[in-house]
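Pasting the structures in now, so scroll down.
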Structure I
Amino acid sequence: MNNTAGNNRRCDDRGSYTLEAALCLAVLFPVLGWIAAYGLAGLGDGTASNAAAAAARAASIAADPDSAQSAGQQAASASLAQAQRTCRSSSISIDTSNFPAQAGDAGAVSVTVTCTVSMADLAIPGLPVSKTLRATRHSAVDRYVTRGGN
């Protein structure tokens, strides 16, 4: 092809699309990996938060600290079991130290759930292998539940 400037050089674009696609994919895959990592972290955070809230509510309507511990553990475990693929490992801590001794007394229960989310499957450079998320929820104890035979 001749152009008007008298230059007989041919313009050949072969291979440029392949190079552009390779460059775009080299940037696109890590970005998609980071988006997936943020999604996994958000899912793990929601799982821990929901489990802590369910456990705090279940513990707050119990009649005594021992049954509050048991009810909270069961509620958190059930909530975490529903999202079994989200948390690689988890722990549940229930604080009943402010549990009231008698009906009518004010009190509260505090539950902390820790959820470790694995990100190893994403295999993105610079991404941690796992992320530990923690959620704490508090619930006022029901004042009108009979306590310890009262």
Structure II
Amino acid sequence: MKKNERLDRLIIEGKIEEAIKTIQFIGDTKDGSYMNTLIMHLKSTENNKLRNDIALALSDLGDRIAVEPLIEVLVHPKTKGSRGTLLYALENLDYRSHIETITGFIGEDTLEASMQSLLLLENIVDCLSDLEKERCRNIIKPKLKSNNEMLEEALELLK
């Protein structure tokens, strides 16, 4: 049995803890041969713990191919309330083209997701064009009514 098939079987059979150990090993060893299998299960799983561990392994692999699937899962309604780790996983990847989507989570969802979004913005704010900064400001400004300090901090970063 191929190693990708073994991981598939573990997940399909509901052997989540064993699958997670394998996924963590994949991240530790940076075995890129699992990329497609990890992405497939990232998108399809309803298990938050499994999804988070897959996201972290994808982050460890560091391949730009993982950015789009992570963003796709991040914005999906099924991840509401459990987006912090997905956002954290983007930190090692080139997420700049999605900064507006990420900025949208500042002051939204959970405190963890909001803080991680702010951190991601802070990490690349100096690389953003004036237009990108303006777009991010326009995402934040309507939310200021909520009197959230993170929103004000984000606006300050974008000046």
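Observations on the model:
- Once percent of Cα pairs over 14 Å apart, for residues 29-76 alone is computed for every structure in I, II, the highest value turns out to be that of I.
- Sorting I, II by mean count of other Cβ atoms within 10 Å over residues 45-52 from high to low puts I first, with the largest value.
- Answer label among I, II for the case where Rg and Dmax of the Cα atoms in Å, calculated from the coordinates, equals 16.8, 56: II
- Entry that produces 16 once relative contact order in percent (Cα under 8 Å, 6 or more apart) is calculated, selected from I, II: II
- A value of -19000 for helix-only ellipticity at 222 nm (-39500 (n - 2.57) for each DSSP H run of 4 or more, over all residues; to 500), calculated from one of I, II, originates in structure II.
- Structures I, II, by mean count of other Cβ atoms within 10 Å over residues 21-28: label with the highest value: II
Every number here is computed from the coordinates shown, using simple stated rules; none is lab data. Computed from a predicted model, the values in this text were never measured in an experiment. Cβ atoms are built from the backbone, for glycine too; each structure is taken alone.
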